[in-house]
1. Given a value of -12000 for helix-only ellipticity at 222 nm (-39500 (n - 2.57) for each DSSP H run of 4 or more, over all residues; to 500), point me to the structure among P, Q, R it was derived from.
2. In terms of volume of the Cα convex hull per residue in Å³, for residues 67-218 alone, which of structures P, Q, R is highest?
3. Using relative contact order in percent (Cα under 8 Å, 6 or more apart), single out the structure from P, Q, R with the greatest value.
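Taken together, the values in this text are just the output of simple stated rules run on the coordinates, not laboratory data. Predicted, not measured: the structure shown is a model, and the values here were computed from it.
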Structure P
Amino acid sequence: MFHETFREAWALRYGAAPDFEVAGIDRFLTHRSIRKYRDEPIPEETIKGLIAAAQSAATSSNLQLWSVISVQNGERREAIAQLCGDQKQVREAAWFLAFFADHHRLRAAAAAVGESAAGLDYNEFYTMAVIDAALAAERLVCAAESLGIGICYIGALRNDPDGVRAFFGLPEGVFGVFGLCLGWPAKGVEAEIKPRLAQEAVWFRETYGPSPNVEEYDARMRPFYERQGMKGDATWSMRSGRRVDGHHMTGREVLQPWLQRQGFDRR
């Protein structure tokens, strides 16, 4: 699919080539979101293998507090696309998967052996379920990309939690964390490796470091934005600041009370 070397991918991530090389991890550095796909199926056997990869991810205490639902029916795919911000890639991907934090299965299993599962009411187990779902999905993504399959995470699954609950028939204790598109990248698709913050901004030694200076990253992102047809003078800091200003929540401002009603984060 994409074949940058370790040094090429590193330079695209950080703005300069490294003075070292780590063999065997090139593929992990070349990740990018793919939103245009060929009209070519991915066999169900491949998806079974990818789900096995997801289930092979780490899971705290082996509780496995996550689930995944695939949506392949055409009418239902159109409906879930609408619930996910009317995104074209949700309609066109060969497979669409929705990942869930899931307390329902464990609560039922515990009840069957006489345990109350009262601890699931604590925020710790909500956090654990979200982590489990994310770890499973990312393990699946790494496996998919190793096969040349393109992926795109869909955070907009959280835009309408009531709509998603009704669409999937979710019981109490299940929350849609994100969606995931899977498909063979369209021929000639242009999807760049997106620059990331310098490692010094995210990797500290021994204790948390001073507030990082992101001016270098703002400057490095400018040409990337311009190549994407976006305004280069709107920096990463500006865009990110606006994203968390509380006025761009796209429906997700209701999540805390919704989660409490759905059986999560009670104490």
Structure Q
Amino acid sequence: MLRSVAQASEWVAAHPDENDWAEQATRWVPWLAAFAVLALVLRALTQAQRYRAVGVLTEADIEALHEEVRQAERRTVGEIVPVVVERSDDHPHAGLAAALLFALGGAALLAAHLPWHAPEQVLLAQFGLALAGWTLCRCVPGFARLFVGEARATHVAAEQALQEFAQLDLRSTAAESGVLIFVSLFERRVVVLGDRGVDARVGSEHWKAIDAAVRAGVRRGSLRTGLIDGIRLAGLVLAEHFPSADGERNELPDRVVVRAR
């Protein structure tokens, strides 16, 4: 037994660097985690414009979109209404998830530095970490988006689009040819809904093309361009299946809806 202890001591003495590995890891891991969080926040901040519509789309932009809708509808009895919202849901669970992750994950990473002999100080530190996570979610949409699953994003955007379709009276056209182009920026979703007459004649591939066009504009930093491209594509589809003989029929007011929520 004494010999084993002596051999272990000799090994430790011969390999001093290995003894410090755990200590070095404990020291650097929190800094690496903080750097990773900072990188995510900075990335989210650089993409902040992608999550805003109010103020980003100027009066000139909205007028250009109005004109595009008018031009598209001159060739068809169909009705096109673009709707842009910054988010379809407040996603309160995102802030709670971030707060929990920061509180527990931060405490785990900082375990070697926390005053465990003073539980109240540990709780205070965890509260501060939780508050930091929650605040980041409230103030930086791109960071909050990290805590929203794709399935939920799809669900809330689709649900909101259905509500918009009903509220905008798109089911009231004689030819059942109303089309909604719904863009939800926070959820990163484009939902195109057609009335029963449209669905009976138009395949889903046309809606996929509109989705891709709008998304491409947002990625390039031009929501206006993406919407114009989407409206033009919708107009071409409606003109093919619901052509207008005189170009004068307009059953719904031409409008572009832009709001925060």
Structure R
Amino acid sequence: MAAGLGLEALIPFAAGHEIMRQRKRGLTLIGPISDMLFDQLIGAGCVSGVRAAWVGNVITGSGYHFRRAVESSRLHLEDHSNLTLAMALKAAALGVPFLPVRSALGSDLFTTNSAIRPFSCPFTGEALAAVAAIRPDVAIIHVQRADEYGNAHAWGNLGVVRDGCLASRQVIITAEEIVSTAVITSDPNRVITPGFRVSAVVHAPWGGHPSPVPGHYNRDHQAFIDYSEESKTVTAFARWLQRWVNGVRTPEDYQNLLGRERMEALTLKHHLYSEPVDYGY
């Protein structure tokens, strides 16, 4: 399962929490700078493997559940750099078995990841590293808006979202807004993935919180700080899980838990609109 493909923005927390509520097991999580959603899924017992460059909380450091799982050998880890993970998804998106990189040559990734191997360029003889394609079973992405058919708009820092969607066998979208198809087709260059590749689309307002969703709300720094404290021990995490996941059934439940004052504080105060474009003919 690929998630968090937009790096620090547009993380599908609502979808991840639903996976935790359904007690899914044996997942392999795929993502570059994998923020605390991965740590939460590991703590909830949903995960058996991780293919990532980093897992944790960008404010406070690596995730406690991730560390405990690795140290106890309960978690299979495929170590990547941000670039090698991006290239692995790019290779799958292009339908090729691998792509070459140079940067891995200066690392010890060859000793920790058998999917990254040294080779010589057949044209120049130059030393390179081959990064094997990663083809996720499903990519879960959060977007600003989508129509009922799954045609979706996203903007801001997109990270490797497009390649992750093309690389994956299935795509699930959660969206802040469900809009008409006419809205989507009015700006075709902003379409992050076409609807025919999407298996399901879900209306999930505040579904990216506490990560930022450009155009809707800012990053909730306090939530990341609080989670660091609430995940230090298994007992503390159980309380967090009951409050923020198991006790929540609908988007309205989650918003009520956040509270109007907190939501208003995170809502955008300064708007920066893009210049309109003309697609006329």
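1. The read-out comes from structure P.
2. P
3. Top value of relative contact order in percent (Cα under 8 Å, 6 or more apart) goes to structure Q.
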